[in-house]
Structure P
Amino acid sequence: MSTSLRGYCIKLSDLRALVKNPPAGLLEEFDQRFPNPFVAPKRRSKGSPGKPLKELLKTDTEGRLLEKMCAVRGVKIESSCFEDAKLTYVYKALDAGMGGGVCERLKEPRLPLPLPPNDGGPPWISYLTREEIEAGLRAPDEDDSGLDNDVLDARDDLRVWLETAREHGTDLVVFGT
């Protein structure tokens, strides 16, 4: 089974504010940035700018709209290590002890904001706060004597994710599929 893990630098407070009070034109921005060739572009009503987005969020059980918000208003972390990887490989990388094990928190769903219930359980969305990122970057990596080179490379890639979030002064939100 293949999966991908995608990370975005964005402040959780900014993301929550986008959901609570979406700016006018955000849906149009999504349409421009993520065009769907199978659906004709829709004309948006001139009513409340956030109402259509709030209605869509009520049905976003998998967090796809949430990820679009992160992509449009945050900074995507480019990473080839996790674009098309075996699930066991991703878990080994997260368990590899980077920063004293801070990345292990990304294995379990930790939703940055509530999503509607999903029959299949919560989507694989997680996050690290700036404080957790700082603590992880200060902590030494755990012993790596039993890890193969691919997992060590992936662990190093996760360190780059944390460093990138720190450079941007943001939290890290991660989506997996």
Structure Q
Amino acid sequence: MKINYLARKLTEIAKIVRDSADPTAGWLNFSQSADELVDDNLKNPELRHEILEMAAKLSAIWATEPPLPNISFLYFGIFEAVDNKNGVVPNLYVSGGTGADPEEKLNSGNLSYLPKARFLDPSLLRLLASSRPLNSKKAEAFDYLVVFGASAILVKFALKACSITLPVFVGFDSGDFARVD
């Protein structure tokens, strides 16, 4: 799988998410764009429950560790967590930063808001881990594109449920990210 191809697809998926007014339609458009990496049992996940669950987690985090008053963007980082039951699974954390150029801050890894209770552990990402293709090339694309797309949809609509209007980025700790709001 070529890196340029994956980067183009990530940009395409981010645009689909940004343009989506509804999470279900966004998921459908995203899954059609993901080159058949989303298998049939994931074509219609229960997104509304997932989104409300994430919104509740974010509200709880912000109640105990509120963002800085001058925060100018939020970043949701995708990383691999080790789970005793399921092995390696994708997970998300919430963070953020200040300044007029969020992309510069993200490229330099300069995040000034990193709450202690930042880990979100969405069950949809655990479900995705159990549907990961066995073929290594497909698995690489799945880990990158499908996990990003699912994370971006959850984040965008959970923040909408929380009435958050800051610029929002979702990405990988390896450095690839995209704006999704």
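Throughout, read-outs are computed from the coordinates displayed, never taken from laboratory work. Note that this is a predicted model, so its numbers are computed, not measured. Cβ atoms are built from the backbone, for glycine too; each structure is taken alone.
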Comparing P, Q on mean count of other Cβ atoms within 10 Å over residues 20-27, the highest sits with Q
Work out percent of Cα pairs over 21 Å apart for each of structures P, Q, then name the structure with the largest result. P
For structures P, Q, which has the highest computed value of FRET efficiency 1/(1 + (r/R0)^6) of positions 4 and 92 (r between Cβ atoms, R0 = 30 Å, to 0.05)? P
Of the structures P, Q, the one that 14, 33, 36, 17, 1 was derived from, the read-out being P(r) over Cα pairs in 10 Å bins from 0, in percent, for residues 28-123 alone: Q
Once distance in nm of label points 7 Å out along Cα→Cβ at positions 84 and 100 is calculated for all of P, Q, which comes out largest? Q
Computing semi-axes √(5λ) of the Cα gyration tensor in Å, for residues 108-147 alone for each of P, Q, the value 29, 16, 4 comes from structure P
Structure with the greatest value (metric relative contact order in percent (Cα under 8 Å, 6 or more apart), set P, Q): P
Which structure, out of P, Q, was helix-only ellipticity at 222 nm (-39500 (n - 2.57) for each DSSP H run of 4 or more, over all residues; to 500) derived from, given a value of -12000? P
